[in-house]
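Trainee: Below you'll find a set of structures to go through.
No value in this document is a laboratory result; all are computed from the given coordinates. In this text the structure is predicted, and so the values were computed from the model without any measurement. Cβ atoms are built from the backbone, for glycine too; each structure is taken alone.
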Structure P
Amino acid sequence: MSIEVTLLGTGSPLPSPDRAGPSTLVRTGDATLLVDCGRGVVMRLAGAGVLPIGLSAVLLTHLHSDHITDLNDVITTQWVMSTAPTPLPVIGPPGTGEVVDAVLAMLSRDLGYRHAHHDDLQYPPSLEVTEVRPGDELTLAATTISVHRTDHRPVEPTVGYRIEHDETVAALAGDSVPCPELDVLCAGADLYVQTVIRDDLVALIPSERLHDICDYHSTVEQAAQTAARARVRTLVLTHYVPAPAPGTEDEWRALAAAHFDGEVVIGPDLTSVMAGPRP
């Protein structure tokens, strides 16, 4: 069996006509997992051939707005398309329950309108919120999800997820700078998905606020160094800051290849990568 990772949204808080907000789809043999819910995520799910009713769970790495802005769309669409009251699991760090409650409060008028018109809808939507901490482990059918600390300070807490199925491992780090816990998260992974910035390009943009993001995101080079230390097979770059200009993907790939001799994947939204057990 294998794990398929699809980059649903590879963009950043900077709006782009071509890239949705950060979100990643992970499909194992028995689970379909959405990691983060950036802008446009439901449209990108449709592009990947998955509807919210087909999700096994939503996993949030942290509660920055660009990673949760369309959680409301996932919840609403899953609710109106459901024919049975199967709870949608929403998994994330401490504070996730408060965010979900606030989303439902924001949606309260809409939910009421829809329920009044369609009284067969379960009301309110059935959600199963689980707040997780580093060291926790969850199992969905034959897929194991372990939770690891990442370092995105001053944003705390932040977590990454190590997803294992049939001897295949995908590590999804979210936003993080290198740290010992990140190395553990990625150790021996078949796929390692990492948010990256190009600090050389960011430095050219006349905005101190944008320069500050270099403090708490991995550069392309740092992501490659983490991949090399952890001996991963494939490094998947995403959530690009700034977005690669057309035709510059090889330039980004070369920066990583200077530190990591495995496969480096960089691409547009809906780029998919497949990994199977090591021989």
Structure Q
Amino acid sequence: MELRLKRHPLNPLLAPVPEHLWENKFVFNCAVVYDGELFHLLYRAQGVDMVSRIGYAVSTDGVRFNRFEKPVFSPAVSDELYGVEDPRITKIGDTYYMLYTAYSPKGPRVALASTKNFITWKRYGVVIKDEINNKDAALFPEKINGKYVMLHRFEPDIWLAFSDDLVNWGNYVSIAGPRKGYWDNLKIGAGAPPIKTPYGWLLLYHGVEEAPRPIYRLGFILLDLNDPTKVIKRSEEPILEPEEEWEIFGGVPNVVFSDAMVEYNGQYYVYYGAADNYIALATIEVEEVMKWCKL
């Protein structure tokens, strides 16, 4: 069976704000967590200076968001000179950990920060220090075999890294790569932090097809619960692809790109950036995805 996400009728949910100089060009790739009462959304935004900053919005229903007027996380060190990009949030204990891309003349690198209130942040800096051109990082929500586990991307593959303390990472291993003849034949990267299911770790990921203008689509990968280096299965067909005009045309055309999947009321809410212009929502029944996992 093949799965397809359903777009929310109120899409797009967030758009640039003309009067906010830091987010009047593009709002896109966002992290979302649900704490049982509120949806917390952290999103990448660019304004007149084209430097990426992270804004914050909250919602009671996951659809209608109220956003802060100023960014809650902005470049603060030389490794972030060009911006802080594409956050992904994982809650471990009572703390929310945000992996993000620190972008500078050194290239994109994986950095870590943490918070308990989404307003004040503790920075840990670049956490995969010996490699450049690394991004698309997401944390597993619990230790596996006594180690913290991170997904990240050395192009064109999805990799894992392991740590004892969330700050020092090593033991890099590639777990999946592009597939010749498929919709993800150029490069792939992790999307949302993995969700634990009875059948394995459910990973939302993006795949890019080589074309005159590359096309970004979304799919699922199922990883073994005890050994996440093992891929159990993978989407044969994309679960979401650019179809709407605002997904096809924009700052970066032909893009649906997600950093966030939240389970809510029997559905998975997948938040995605559309053509680097907007933030949108697509959903799918959890039961339907579990059937796919079982087969």
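Trainee: Comparing FRET efficiency 1/(1 + (r/R0)^6) of positions 67 and 131 (r between Cβ atoms, R0 = 25 Å, to 0.05) across P, Q, which structure shows the greatest value?
Mentor: P
Trainee: Using distance in nm of label points 7 Å out along Cα→Cβ at positions 3 and 171 for the comparison, can you identify which of P, Q gives the largest number?
Mentor: Sorting by distance in nm of label points 7 Å out along Cα→Cβ at positions 3 and 171 in descending order puts Q first.
Trainee: Given a value of 20.6 for mean count of other Cβ atoms within 10 Å over residues 27-34, point me to the structure among P, Q it was derived from.
Mentor: It traces back to P.
Trainee: Of the structures labelled P, Q, one was used to calculate helix-only ellipticity at 222 nm (-39500 (n - 2.57) for each DSSP H run of 4 or more, over all residues; to 500), giving -1000. Name it.
Mentor: Q
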